[in-house]
1. Taking FRET efficiency 1/(1 + (r/R0)^6) of positions 178 and 330 (r between Cβ atoms, R0 = 35 Å, to 0.05) from the coordinates of each of P, Q, which one would give 0.45?
2. Quick check on the output: 6.7 is distance in nm of label points 7 Å out along Cα→Cβ at positions 82 and 426, derived from one of P, Q. Which one produced it?
3. If semi-axes √(5λ) of the Cα gyration tensor in Å is computed to be 46, 28, 22, which of P, Q is the source?
4. Quick one: relative contact order in percent (Cα under 8 Å, 6 or more apart) came out at 14 when computed from one of P, Q, so which one is it?
Structure P
């Protein structure tokens, strides 16, 4: 029977009434995959060993249970306020979906007490955990060269009327400015700092690099070439000396001093070389430079873009850049690159390309802010630091979960919002039958996500081995 144009809806499909069901339902069925993954990689024993001592009495929930709910809270991303835990505490479907008893769900007050119990000796253990997670993935990937990024990230907390550590930042907002070290898609170490701390404040960067390099050589390979990328905020000879003493490579963006720009302006056209990749091209010239307070010359590469994405740039609009590096100066880092067949990295074209990879380091900050909120919930500095480091651990585990489990469904470069809409936010029903608990999803979800395969992958990931 054909429909007439006036029959805009079938009367048999109209909802006539509403009622309540006693079925255990959840709209975050994908979190069960994440919880299963956390259990399979065996991260809970390490959390208990590092932070179990913070629990002073048998009352309340175990530390691992609190961390599990916090990690799910960050990955869920529905709310960025701690009061959301009060709503989740009343949601039996959510509790069953993350493999928790309804009575074990923590309230917002319990979460606040948990973070306020942290102090600096125990907060420092978060960095230890992040570094161990980094070594775990490093040993899995086994790269020939370890390329690290070092940068600060501004966390805008301007709305806070009174909050310890919130200070004016270089982005003209009030907030925090932690120093973060990255490797690929992962943040592998961080120092939580107030907003007025610049990039190379005190000796924080030096200590971080020394510590991470020592860990890499001890637990991965002693002779692996390590290259670190930095922006002009770290342009300091003292820091360069540290890198040279550690026998690692560095590529740092320098400052455009007047004598440098005058020198390159006086060069003849045939002194310049050209580097092209895809639809972008740069002119560059290489020379040795020694600043007024330096005691040695260092290799410098002055480059300017000619075109970007098939769009030629006018001469006055070309952003000039000068890069300083110790690659190609005959130091031990060159020998290590040659030993692993990566000596091409000392060529100026490769140095320019490697430094342009800093764009991916910047994207990590964007991905982290998409994963969680910039605004931190506490007035005191120490609880905010504990909250921030918990967020970093959750972000690291989210990235490994995306790679180990969700790669058939989402791309590795996808932000958390994409994974949430695609994998996490699915309807599910929790059923108990014959002594077993079963998670049921719709046929469309089962086939569209190949849910059986995701379930299998979440149960057999590479275990988090503590080296």
Structure Q
């Protein structure tokens, strides 16, 4: 029978649990060793069978009941016990570079070189769920399905390379993968497959809006390999600063509810989100655009539960995992293996146009002015401001577009510099328009139908 305990007794139990079961504290999460096949954590398994489970609050409650017959009167008491257990756990401050994979030959370490080696019994917090399936026919079938969803084998290989970066917990790919398209096109099933391969313990579900708001749910990113958003919100993203920091694997402080001190969130997880339509954001910078990688799912399929069950069966999931390992990306291979495809570049330019009044104005100039963009080059930015203000009035925009606001709007797409000009007969230093930035130049080239050079322009 479960019974209530005093604070002193709970403290003793926390110490016994943490030391007796060799608990480890890593990036604000407590981990408990368990058998990789049975999941049994009641006894410490042999080193060649040892995986590590995050000891969340619900799991901790069950362990306390099983080991000590402890009853908690409230969630705050359980939270207090969780805090005591965390204090008694062994801290781990090194960088984790490997994860564990179940194979027919037993548990194996996936190293930072992409090889499968025997386990050493050291602390490895992330274990993948399905049994690895290296059957060539099964892998080919899964690849054909993904290629059909994307209507492109090139995009399928590119997507697999991006998803495979989740197998590298030691560094961040600095990518946010967006899966775009209407319903019943494979996006949701692909995300279900990813979640089934990596397991709930290795996956969080934090949205871009959560990050922008610095919501306490962001803390769930700690210790995760993947962050999956099944149906992303089309709401405006007002602040991309936290998002850019977290995607880059840099530490970001988040305050828990009812706590005065901040918890550091730092993750190398890959961010993946499914969307019908990409939301606009306040951040128009190219730094954000280079983090976002878009994949379009153009097809629509009839509802087929039997096909979904087949793709979520363990043999298909194991083949999917084997495909990801085949597409493993080393840290020195990011520039080549994560290069955007032609479709991804086109989707990027389309979103930039939708999200940028500056690009919309450049399109207006190209279509209405005989000189087009060339009429602005080497000209004082005052001319650009006047033309933009005039265009906004014609578009029934009665807002106050002051010169500093207009220049800030064009900063992500135009190169400007100070130059000497004569103003009323006197030499003056003024800011002039010198060139288009690569993404803006690529957009103009697509308008002209000259798409062959678009990829080279963006790459530069």
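1. Details: P: 0.45; Q: 0.90.
Here the read-out was taken from P.
2. It was calculated from structure Q.
3. Among P, Q, the structure yielding 46, 28, 22 for semi-axes √(5λ) of the Cα gyration tensor in Å is P.
4. Value 14 for relative contact order in percent (Cα under 8 Å, 6 or more apart) corresponds to Q out of P, Q.
Bear in mind that the values in this text are calculations on the coordinates, not laboratory data. For clarity, every value in this text was computed on a predicted model and none was experimentally measured. Cβ atoms are built from the backbone, for glycine too; each structure is taken alone.
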